[in-house]
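What follows is a set of structures for review.
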Structure I
Amino acid sequence: MGRDGSTVRRIDGMLSVRDGRLYVEDVDCVWLSARFGTPLYVVSEDQLRRNARAFASAFAERWPEGPVRVLPSLKANYALALRHVLTQEGMGCDTFGESELHAALRANVPPELISVNGSVKSAKLIEDAVGAGARITIDAARELALVEDAARRLGTRASIRMRLRPDLAGEAEPTDLAGDEIPVSEATRAYKAGIPTDDVIPLGRKAIASDHVELTGIHVHLPRHRAETGLYRRMIRSLVELVAELVREWDGWTPREIDLGGGFAVPRDPTGRLLTRLAVGPRQLAPSIDEYAEAITTSLRSELHRHDIPAEGIALELEPGRRLYADAGIHLATVVDTKRESTPIPWRWVETDTTEMFLPDSLIEHNRWHVVVASRADATPTGPADIVGISCGFDLMVPSEPLPELDDGEIIAFLDTGAYQDASAANFNALPRPATVLVRGFEAEIVKRAETIDDVFARDVVPERLGGEG
């Protein structure tokens, strides 16, 4: 029962249904739609903070050997207000490229807590990172010389880590990220990131001998191939075997920090659920953050001990993206029309004012979104319907979803959209991208304005000979 006497059904820590309407924290989603318009990204500040604290505490409690640093991936959602929230929570940052480094520094992330990751780093990015005092994750042999050169010119010593490619040859189960049944072993082998193993040993020797860099640790990232914790255990076994070889080859060097990246599944876990092989059977919640932390820390401790590598003093780092942001956000859309067909078979399309271009993981990761009719969340479904969007593509966002009869103007909420959807949204059909609203308790405020049509065409230059202004 709510404080005002309303009937309340909780969906999770952020979402509830009150007298049949969906709420984010204490704000009615129908009101949000009327106040800010749709389509609309909505993020809960409380849920984002709760997720950040859960990561920090779960791993710190289980890794007393050294400090734990949580470095959320900026690429998952680079709305600056959200990054400021995480900075207040003491979070570091995983960045990729010059723009993300700029955003992290602009959001007051301490440089020593910034991990500059990614492939094909430019000389400018490396110089900016060295100048700021951020740590650089070396992804290819060519980058070491660029870091040394920047540190020499700037008169400083750069902190670097090596991104490794542990061998996951035994992982025969298919990745959830591909339509074909591609084994995790093959998917990780083909993935471009990380220093080729043949290059690691000689590159590390150069780094250790250098007067301009300090090799502080190693980095690895296991994308969200499968939700199970066992995959992390097996990855860590392979990783530490490789680290043990480096310790031998590098004359007893040992890592002061081990960054295990992210890839943690979202609790309701929409990833891959549009794939036939993952769509069958009852859905189960993904492992909790505590379960991930337990599997990772016990495995890391055990494997380091097995190879006589002291764990004491080693900093453990994590770079969560989707697990930190996704269930802190929803996407709101308005029903524009319902179309029906009786022959050759009955069919219903619920047309909305959003698009898969604003929820791109429908296409990229085959996500099947959990859907709530925000205006009548307790209404009984009358049958399946395809929820479709406004672009001229197929734009099938959620197929065969059990839905009640819907009136034009009703509001639909797509859950777990706080990670990657806004960051990857596109302007197909010249559609302006939606605004983002941050909710805190009873308050809601714009933290990223909606694009205008002028914004969409702002980069265009029409030569005078074609009738433009030059």
Structure II
Amino acid sequence: MTDVIVIGAGPAGVMAALRAAQLGASTALITRDEFGGMAANDGPIPVRTLAHTARLMRESRQLGLYGVAISDPHLEYPRLLNRVREVVNQVRSHSSFRSDLDRLGVTIHEHAGNVHFVDSHTVETGNGVKLRGEKIILCAGGCSRKLRVSGSELTATHSDAWQLTAIPPTMMVIGAGATGAQVASIFNAFGSRVHLYETGPRILPTEDEDVSKVVAEAFRDSGINVHENVGTIRKFEKSASGVRMTYSENGTPRNDEASVAIVAIGWAADTAGLHLPAAGVILNSRGYVSVDSYLRTSVPHIFAAGDITGRMMLLPQAARDGFVAATNAVQDSKMLAEHPVNPIGSFADPEYGQVGLTEAKARETHQVLVSKTLFEDAIRPTIDGRTTGFCKLIVDRKAHTILGCHIVGERAVEIIQMASIAMVGGVRIDELARIPLSMPTYTGVLLRAVNRALADLDQEPRPDLLDLAA
């Protein structure tokens, strides 16, 4: 019997297998398809490659502003797809995790097909391999959530969007969260006429309201048709141009058509075919594998990590979950999965990133100071001609520490990392302001917000040193 069986070789599964083997457990890692999971083959790596292409096209259109004369850029999409495949293969072949797993003696079952439970200790792969494990860690990931309406089979997912063989002249994107916004932004840059639909009052509904507002304005300025407060989607049907969507708004039926309709309404746990009842593993009310604070499922020797739990469906958090689940599985320890600082970013145009509390959430529990600085007031964005955006800092008035940071603009995902490190370290903003940064950099936008917050705090009675240290 193997000590630990890990199902799924995405970030959560790879980290779980690596950690279990490091702790001395005999470990088997099973993946239905390619090593690396969605992150390498259908997630951040290929998406970031496409987003980089969109950036290059955008940058080339700016060259005239700096005296560089070229003809208009033309995208050869098949060549781009070849480049995406090259990048994915290079990342996979240079993965230090794969060599580390091999060095630690992890048995890897790649292209094993669908895996299902026979009983709570036994799993069988699609190609007929049976394995028994003392402990099992579920890291099977997630899949695109479907729209349950008539004609939904005519729609596509974000995965289908990345694999189109040509740029569609028109595109509807239903769902304006992080995935939908990225799809809309990338294909708009590639030349599609894009309509983006959100049933709620604003796009990017989980972001700070100022982020949603500025990104929506930037999208509209770039030519994306942003539809917010869209009513109920009724059906899809074939049309002469491709797909027709019927929806009702305030009781009035409306129709829109496009070559392609992409549905990006969320991410569901990929539990189909696992036969979880055979193991006794219970799903929660949202359809994800139910876990406690230690990532233990309803079956004491079975753990789960990553997207399949529905906790924080992001690559870094999935990898951390894999580490925690494996540690607890092998050592019977009580390492908590929760972490208060979780930076999030998206490579749309404009980029946006966030960490910590939104302004609305912070005001519910803290006395806060909000400091906001515009990219147009900073040196590096001005040099680069990338002045759209802002940095919004939410500071605890008493402790002078960062409660949240929200950024829209060039390199936002990079800048947010510094705010995250400061939050993890409990660094006060006066301490952060004393760090001498290279100049001019985009991180200077964050420091401008810090200095503005300090100036505002100086207008109030300052606490004595004992209070400040506390």
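Derivation of every value follows stated rules applied to the coordinates shown; laboratory data play no part. The structure displayed is predicted, hence computed values, not measured ones. Cβ atoms are built from the backbone, for glycine too; each structure is taken alone.
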Practice task
Compute mean count of other Cβ atoms within 10 Å over residues 143-150 for each of I, II and report the one that scores greatest.
Solution key: I
Handout entry: Structures I, II, by mean count of other Cβ atoms within 10 Å over residues 55-62: label with the highest value
Key = I
Handout entry: Read-out relative contact order in percent (Cα under 8 Å, 6 or more apart), computed value 20, structure in I, II
Key = I
Problem - Per distance in nm of label points 7 Å out along Cα→Cβ at positions 167 and 231, the highest-valued of structures I, II - result: II
Fill in the blank from the handout: Working back from 37, 32, 22 (semi-axes √(5λ) of the Cα gyration tensor in Å, computed), options I, II, answer is structure II
